[in-house]
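Structures follow.
What follows draws every value from the coordinates through simple rules; no lab data is involved. Quick caveat, the model's predicted, so the values are computed rather than measured. Cβ atoms are built from the backbone, for glycine too; each structure is taken alone.
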Structure P
Amino acid sequence: MGLFLLWLFFGIGILVQVVYLLFIFGKTAFYSGNKSQSTSPNEEGVTVVICAHNEFSNLKTLIPKIFEQDYPAFDVMVVNDRSSDSTKRLLEKMMENYPKLRSVTVKYTPAHLTAKKYALTLGIKVAKNDIILLTDADCLPQSDQWIRKMTAPVRNHNKTFAVGFSGYEQKPGFLNNWIQFETLLTALYYMSFGLWRRPFMAIGRNLCYRKEFFMEVKAFKGLWHIEGGDDDLFINQYASGRNTTIVIDPEANTISKPKETSKEYLIQKKRHMNAGKYYRSEDKRKIGLYTFSHALFWIGGVGLLIYFGLAESWEHFSVVFGIILLRSILVVRIFKAAERKIQGTKPPKNIWMLDFLYLGYFWILGTISHQAKDIQWK
């Protein structure tokens with residue numbers, strides 16, 4: 001009976017995994033969309049909205065970089081959220097040099113609201129333009145075409161949402177390599193299902209939508225009590241195959257500073273994963289089916305290798321090992337192709353090993369995040 005269950009786990013796991021890797025994630029890895037949509041003469045005004053809490057050094061770098069953008073009609077709104085550093089003084093000085101830079105200061109957050117959503121709502125309310133492009137203070141556009149390319153679906157094709165990619169700086173060390181892997185896997189989820197016209201999440205570090213829609217639906221209604229989710233839960237509620245476009249273009253990306261310690265990274269990921277429990281049931285299944293089949297595959301595969309190894313049944317051992325090897329090769333190729341398509345950079349190292357380690361990471365951290373009560377923005 002035990003051997004049968006191991007084969008059953010292994011069989012179901014490999015079947016679902018192949019479907020995901022080839023037909024779902026492959027949609028992103030082998031994407032060949034038309035980039036010409038960003039060249040339309042329609043140059044509607046755009047407001048870049050940034051929420052910042054004690055981000056003096058990051059804003060000092062980011063704001064001049066944004067004003068290098070090759071787009072004629074945009075301004076920047078920085079929401080100075082309860083900062084205790086020199087952010088306010090910096091913004092006042094920069095507004096003298098950049099007439100299209102504006103700022104609003106949040107002195108306190110009402111008790112029944114969450115900080116990021118409150119700050120973001122204030123910034124969007126006072127935005128001059130209807131098209132809102134979001135990023136974070138610790139991000140940088142990857143090119144001077146960022147505004148043009150990220151807003152193109154909303155400006156030119158009457159889309160409500162344009163969902164982009166935001167990666168992290170590549171640095172030496174295992175933690176950074178893991179961050180690159182996990183960020184790419186997350187992108188494969190939301191970009192691939194988005195390309196299949198089943199969008200379910202986005203990253204607030206690179207997201208575009210219309211202010212009119214945001215205000216009309218009272219965007220965070222029912223979400224105020226949840227820390228985080230100003231991006232993925234908003235998209236989860238209102239995005240559809242008709243009103244959403246996934247933007248895959250290295251020139252439309254932003255890049256962020258990665259966490260430097262495991263503690264900082266785990267706090268960040270706990271906040272991100274905590275929001276997932278509020279997704280619609282069908283969207284939970286999109287992630288859950290892959291991760292569950294991933295667990296079945298490795299539990300069944302490793303169990304069979306141990307069983308046949310102890311029994312010295314080397315023919316069966318070789319078959320199981322060969323299947324595991326073939327799947328690992330497929331994972332590496334899909335991830336490498338997706339990395340080139342999304343970022344145009346080198347993929348993470350040792351993808352096959354990181355894929356195996358993801359088994360423990362997701363189930364352990366996911367369980368902790370699901371039960372966490374101490375989630376906060378800043």
Structure Q
Amino acid sequence: MKVIAISLIVHAPDPVTGEQVSTHQRFAQVVRAAEFSELIGLDGFGVGERHERPFISSAPTVVLSHLAARTKRLRLFTAVTTLSLLDPVRAYEDYATLDHLSEGRLELIIGKGNGSAQRDLFAVTEDDQWDRNAESYEVFRSLWRQDKVTADTRFRPALRDAEVWPRPFQQPVRVWHGSATSRASVDLAARYGEPLFSANVTNPIEPYAELIDHYRERWAHYGHDPAALTVVAGSAGLSVSSTSQRARSRFAPAFAGYLAAQRRLGVEPVFATIDDYIERSSALIGSPAQVLDKIQRYHERFGHTVLHVGADAQGISEAAHRESLELFAEAVLPALRTDIPDPPVWGPGELVDDGIRGGAPAGETFLATG
């Protein structure tokens with residue numbers, strides 16, 4: 001199994017203390033989290049893309065380009081690229097450039113995005129967001145694979161033998177499809193024979209399991225090789241300690257902050273108590289043995305071979321979260337590597353290096369990684 005850490009770059013008051021760091025400090029926390037993820041042996045790091053409060057992840061290509069310079073090995077994920085809001089040509093240019101600067105470490109997770117405020121910002125409606133997402137992806141996918149693209153489009157000017165530069169470093173980049181609630185995203189992933197990224201955060205297991213089951217059905221419908229199917233599953237929180245009691249007590253203030261936030265929004269919480277949260281959510285809270293057992297139980301239902309854990313502290317100190325991640329890497333990750341297979345495909349796609357389409361000359365790198 002591969003494990004990646006993800007930050008949506010939430011910039012909000014601490015749910016326990018009420019304190020809020022500056023924007024500059026928040027970005028610095030994300031950089032430290034990526035460097036630490038590489039240090040403890042995780043396989044990838046992702047940042048979100050949101051265009052509304054309380055997030056400051058509106059420019060993921062900029063953040064990931066910086067992380068490319070500060071790391072050497074991590075696969076760099078978007079979580080997610082909101083193609084329903086973006087011009088696919090402009091998005092392609094940004095991500096093809098990032099693919100070069102990271103020397104082929106880019107991994108794209110696409111999705112329609114969430115939130116009415118960002119839809120309003122980009123004049124996208126609830127009715128047309130799915131069509132926009134599908135159209136943008138088809139154009140984006142063609143641009144990544146073809147030197148010239150012709151496309152009759154509804155939501156941007158049509159393309160006629162369009163050439164877009166730079167050509168990518170990977171040919172092609174691998175695309176993962178984010179899925180939280182809709183079968184539309186699942187079907188798009190299955191149609192193209194590409195991996196599914198299940199959010200698996202807000203609710204108990206079954207709604208996500210049903211979408212993954214549908215993905216497998218559509219994968220077979222489109223005639224793809226079952227052995228090539230790949231599922232990623234998220235987790236709703238992380239607190240790993242030597243005993244379940246210590247892990248629970250460390251996470252308790254964060255959970256209390258979550259309940260308070262739900263009350264302020266007038267939302268009925270899905271999990272009313274911390275014990276219910278530990279039992280029925282995907283949160284990884286407990287001793288290493290308990291955390292490993294929960295991941296294996298989810299794997300039995302999902303069949304996933306990539307796991308996402310939170311990169312950020314949630315209502316606990318940054319040092320405490322690092323301690324939890326480090327114990328996870330030392331006491332849980334080795335068993336995951338042994339017991340659960342890796343995804344069928346991992347690492348860079350085919351790297352093009354002909355002096356025109358992409359690639360650095362032999363022995364040359366673009367970025368200092370020290």
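Taking mean count of other Cβ atoms within 10 Å over residues 144-151 as the criterion, the top-ranked structure out of P, Q is P, with the highest value. When distance in nm of label points 7 Å out along Cα→Cβ at positions 24 and 304 is calculated for each of structures P, Q, structure Q comes out greatest.
Looking across P, Q, the calculation of Rg/Rh (Cα atoms, Kirkwood Rh) that yields 1.01 traces back to P. One of P, Q was used to compute helix-only ellipticity at 222 nm (-39500 (n - 2.57) for each DSSP H run of 4 or more, over all residues; to 500), and the result was -13500. Which label is that? The correct label is Q. Given -0.50, -1.02, -1.25, -1.36 as the derived value for log10 I(q)/I(0) by the Debye sum over Cα atoms at q = 0.12, 0.17, 0.19, 0.20 Å⁻¹, for residues 112-263 alone, which of the supplied structures P, Q does it correspond to? Checking each candidate, the match is P. With mean count of other Cβ atoms within 10 Å over residues 16-23 coming out at 11.2, pick the structure among P, Q it was computed from. Checking each candidate, the match is Q.
Each of the structures P, Q was assessed by mean count of other Cβ atoms within 10 Å over residues 192-199; the largest value belongs to Q. One of P, Q was used to calculate distance in nm of label points 7 Å out along Cα→Cβ at positions 104 and 256, giving 2.3; which? That value comes from structure P.
With distance in nm of label points 7 Å out along Cα→Cβ at positions 160 and 232 computed per structure, which member of P, Q shows the largest figure? Answer by largest value of distance in nm of label points 7 Å out along Cα→Cβ at positions 160 and 232: Q. Once FRET efficiency 1/(1 + (r/R0)^6) of positions 184 and 216 (r between Cβ atoms, R0 = 35 Å, to 0.05) is evaluated on every structure in P, Q, the highest one turns out to be Q.
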